[in-house]
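Once you scroll down, you'll see the structures, which are given as structure tokens.
Quick note: the coordinates plus some simple rules give every number you see, no bench work behind them. This structure is a prediction, so every number in the text was calculated from the model and none was measured. Cβ atoms are built from the backbone, for glycine too; each structure is taken alone.
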Structure P
């Protein structure tokens, strides 16, 4: 079995016939090196398969360039879209993303995060409201910079990025009323994350101000199957709702499919449905779902911009807007 090895800068210097410092200058942006020296070093590096050890170089400056992405529900369309955008932005900024999946509760999360800390990760981005707050404390205790997305942790020195979820819940009530809906319901999961609960509160409060009650049902995690169960619960009620706001698009997709197949409900003529996230599936002809668009690129841009700006001891907050996207799952008023 052939041993694995890495080409050193000294080997490149020897092959190119230059000093070790000349190799270092060649691979340091902005450093002074003659065209001829650069040519010889690059040819030697290419022939030997040499790559700069950025981790070792970064640790000399007490930086690794590693950013942990701490996330749950990785497979859901919204979360995967945000992961894709964040990794793209981080790579463009010269950083390396390390994924820590928090879907399991068997100790693997703590082990993965401690492993990342041993690799001297500079920062962590917590991408959902599900991971326990002790995780944020562990990150801060180990000197990491911290970005919190859709969470309510009030951590000094961290950046909090939230959406106007409460306002979205309020706005959709008006859309239902214009469509003639008066029996409203909110379909939620049992995750209880800050963003989901803010949408629920905004919806209920707006309805109450107009003298309307809201039936609330919660079930399971925030996925397609939960939407199916929630449809069965709400559509078997003696007084069936005629307007349902689902906490996410994925819930709404499961809800709509079940309403049509098992209850022969015609959408939007008999039932109006709205969701949240504007996932790819929301625009499919089978759903044409009215929803709110998560500003995925803006979230990623704000997170990476803040990490690039350097340490801060203040509590930083950014609130972003989720645009309303009208489609045919709600009747035109």
Structure Q
């Protein structure tokens, strides 16, 4: 596979040594005790940092060039608005009115540590509770717009990433014609789905509400990692809770919406977008891996991306998505 030069700084965290992490947290006014634990994160770098006579904090170091300061601060303000509304999120720690800090060339934020386990998404009761939480999150999200953070569009999540994968030579030559053809057809079906849905409401979203960003405790769930917060339709925060065959997903979505509708109306036209958004995420994810491939963390975590089999599977999966979009929206049981 060709390895194009995809970023001005292919090793953005090469100088982020343990000492620099500790120094950065100390520069904000915390007394660190030297304990440091790297947490699972690829786009940014996240560490649990031990403190003297206090619970550890979570330090998040932002990837240079991804978000502007204004976009990060808008994400922080959204998280705080959710917390103020008693929606279980983990907002950043503020010091002297600031939540985004600088240490030399680093940008970072801190938050309190909150534990939990994976939510049992096969349990209708859990799905109903998550539906209630997401409806409350969306009520806050609908109260004001984002001014700096992006909007989820077909171009930004599908057309531009797909063009990048082809133009930069990431698709193996023997599979390029098949991938190009199926990508074009898939994006055509995505456009058709959006046209059928019409002008649905756009609001501030979590943006990446998969099970890994929901931590569950005996008291219920809480949301973490608003790094992908953006403007889009409500269904974007719902569809990633679903998995399995079509009938299974219909039942799961019914449980989510049963809870959601207790706090907020749901526009059924958005069901036309469910498989279209899944298709866009698949294209966007492949381009994300390609753009980050020179970061050493990515080949280590996603070695299969470098294999032709990945692109064979992409072609097959996009064909499946075309069929799913052509089949129409899930039918819900009242």
ask   = For structures P, Q, which has the highest computed value of mean count of other Cβ atoms within 10 Å over residues 166-173?
value = P
query = Where does the value 50, 20, 18 come from, among P, Q, when semi-axes √(5λ) of the Cα gyration tensor in Å is the thing being computed?
reply = P
Read-out FRET efficiency 1/(1 + (r/R0)^6) of positions 182 and 318 (r between Cβ atoms, R0 = 30 Å, to 0.05), computed value 0.25, structure in P, Q = P
request  = Work out which structure the value 15 belongs to, where relative contact order in percent (Cα under 8 Å, 6 or more apart) was derived from one of P, Q.
outcome  = P
